[in-house]
1. Taking mean count of other Cβ atoms within 10 Å over residues 8-15 as the quantity of interest, name the structure among P, Q where it is greatest.
2. Given a computed value of 18.7 for Kirkwood radius over Cα pairs in Å, which structure among P, Q does it belong to?
3. When distance in nm of label points 7 Å out along Cα→Cβ at positions 40 and 72 is calculated, the result is 4.0; to which of the structures P, Q does this value belong?
4. Among P, Q, considering only distance in nm of label points 7 Å out along Cα→Cβ at positions 16 and 128, which has the greatest calculated value?
5. Comparing mean count of other Cβ atoms within 10 Å over residues 56-63 across P, Q, which is largest?
6. With helix-only ellipticity at 222 nm (-39500 (n - 2.57) for each DSSP H run of 4 or more, over all residues; to 500) derived from the coordinates and found to be -28000, which of P, Q does the value describe?
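Read-outs throughout are calculated quantities, based only on the coordinates presented, and are distinct from any laboratory measurement. Remember, predicted model here, so these are calculated numbers, not experimental data. Cβ atoms are built from the backbone, for glycine too; each structure is taken alone.
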Structure P
Amino acid sequence: MTNNYTNTKEWLSLAFKNIERVIRNYKISDYSECAFKIQWSIEQLQKALIFLLGFQFHKIHDPSRILESIENNINIKIEKEIIDRIKKVASLAKDIEGEGTATRYGIIEEGKLITPEDEYKKSEADKYLRDLKEILINLKEIFQENPNLEEENKSLSKFMEQCEDLIIE
């Protein structure tokens, strides 16, 4: 039987593997793949948070909607500082969630396919990388008081630094 911590850790593990891919792809200038992996990791990070908060969900690709429902539900008792951080995570995530399948398949404009490679350049990757870093910062603050997530917090710190290093370069 799994519990919320187990589910949280599993989703964080998936997200961390994808963040490693983000970093590798960024370093070789594969910005479209970087954007896709950022999108995927942000989705997984949000799902980890949802489980930690004690909620379940069905298959969903825009978990920011669940986080928004938590922040707007007056029957849920969560400290204001945590609610503010949840709002920030959801707000940052909505941007890349709005890209939908474009990060994988591209988009069609005026009957012409615009590939992810044509659509997602360094500037887009940098923007989404900054959003990812801010999400990591907020999650670290949410998770920091939880002794069950000590190792995961170390990973969040490591990935925050790596994202920052990429943005500065």
Structure Q
Amino acid sequence: MSLTLGKFIRAPFALIEKILELLSMGMLMGMMIIICYQVVMRYVFNQSPSWTEEIAILLMIWFGILAIPIGVKHNLHIGIEYIFRMLPLPLQYVVSRAIYLLIAGFGLIMIVYGIELTEFMAMSTLPATKISSAVEYIVMPISGLMLVVNALELAWQSYHDFYEQEKNPTAG
């Protein structure tokens, strides 16, 4: 794949990632505001609105699931670096690509079962807000798609980095 074609393919996903990052930040802020509001209403006015807990939980679910592809993109996922670095370079290459392919596989599972779960839960509503329960789960396929894109991009980058290092061993 040429560099220009790669940038052309990557551009829409970079925009989507930026939007999802901004949404995640907004959700975190919204969750904080709603929880503060709930605490003040409960302990100062002795009246807790019924919707606050439900919306805060919904925002926490969305934030947590949207954080998965962001964490993969920035290599924030859990790894055992010490053991990995002890492996010979060719084996590091194989292991890193296998990890990214497994992550992409997990993203595919999120897409398939996220769509299925969203469709199934569309028949029920959340008790306090009467919002469709599908809202809780629609984030799974979105996050799964970005997870697949990020993992495959990192697998490609791993492939590229390995061969660059093989061609020029003093640069690494």
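1. On the way: P: 20.4; Q: 11.8.
Comparing P, Q by mean count of other Cβ atoms within 10 Å over residues 8-15, the maximum is at P.
2. Numbers: P: 16.4; Q: 18.7.
Of the options listed, only Q reproduces it.
3. Numbers: P: 3.0; Q: 4.0.
So the calculation was done on Q.
4. Largest calculated value belongs to Q.
5. Q
6. Values: P: -23500; Q: -28000.
Of the options listed, only Q reproduces it.
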